[in-house]
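A.B. asks: Below are structures written as structure tokens.
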Structure P
Amino acid sequence: MLEGAELIAKTKAMAFASRSELVRECGYVSTVNGKERLNYTSFYEALLNAKGVDLKGPKQRMGRKLTHKTKIQSDGKVIVGSAYIDGMKLEPGTVFDIEVGRTKVVLTAAAAD
């Protein structure tokens, strides 16, 4: 099975061939119960990988979706979830400027001194 630069070169050389011919010529073939089977998925994954697309990148854990809403707690605190903090790449100890309007409160990370 061709990979990397060889795979890209072969696909360019066979630009006018059918998909089945291309997959077969690049070596993405297996035999199941005595019959030839073309492995299209493996071929396209290898082609994407050769072009620099990482299909097996870091897995992100699936949690609750961010709602961009919060409530005032019974003790008067407003909690900003860690997913927001992580998404903004903020460090512990980050200082914020607080702007209070009639119907809004805006937090802006203060410029470093």
Structure Q
Amino acid sequence: MHILLADDQPEVRSALKLLLQLAQELKANRVSEAEDVENVIEYLQVEQPDVLLLDWGLLGAHAAAQLPGLRSLAPAMKVIVISGKPEVGRAAMNAGADAFVSKVEPPEHLVGVIRDLR
């Protein structure tokens, strides 16, 4: 499985990358990183990851309008939105995310959501 982590905080990306690489049930043979929305777009124009793990705040004030454009670059990709603000979950799902995970939930929950989306 190929996962693209998109978060502007390097420490969050590092922690998530380690979590995903150690999660045996995911078989994440490739975990890539993007630090801003421009990197995500550039990456998706070349690669087709299976899962995009996307920090909602990375998209800025117009996040809901930008998500469909990202999906169009990799139509088969599953999009999991993450955020430290649980209240944005509904907006993320309405914008077309396949799942939403709050950053305050235990790491095992994220692994389970990714596993279930495959």
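What follows draws every value from the coordinates through simple rules; no lab data is involved. Since the model is a prediction, treat every value here as computed from it, not as a measurement. Cβ atoms are built from the backbone, for glycine too; each structure is taken alone.
A.B. asks: Ranked on Rg/Rh (Cα atoms, Kirkwood Rh), which label among P, Q comes first with the largest value?
C.D. replies: Going through P, Q one by one, Rg/Rh (Cα atoms, Kirkwood Rh) is largest in P.
A.B. asks: Another one. Could you tell me which structure in P, Q was used to calculate relative contact order in percent (Cα under 8 Å, 6 or more apart) as 24?
C.D. replies: Corresponding structure: Q.
A.B. asks: Which one of P, Q has distance in nm of label points 7 Å out along Cα→Cβ at positions 33 and 105, as calculated from the coordinates, equal to 2.4?
C.D. replies: Q
A.B. asks: Can I ask one more? Please compute distance in nm of label points 7 Å out along Cα→Cβ at positions 1 and 89 for structures P, Q and give me the label with the greatest value.
C.D. replies: Ranking P, Q on distance in nm of label points 7 Å out along Cα→Cβ at positions 1 and 89, first place is P.
A.B. asks: Now for a different question. A value of -8500 was computed for helix-only ellipticity at 222 nm (-39500 (n - 2.57) for each DSSP H run of 4 or more, over all residues; to 500); which of P, Q is the source structure?
C.D. replies: The structure behind it is P.
A.B. asks: Out of P, Q, which structure matches 16.4 when mean count of other Cβ atoms within 10 Å over residues 73-80 is calculated?
C.D. replies: It was calculated from structure Q.
A.B. asks: To test your reading of the models, identify which of P, Q gives 30, 60, 9 for P(r) over Cα pairs in 10 Å bins from 0, in percent, for residues 41-80 alone when calculated.
C.D. replies: Q
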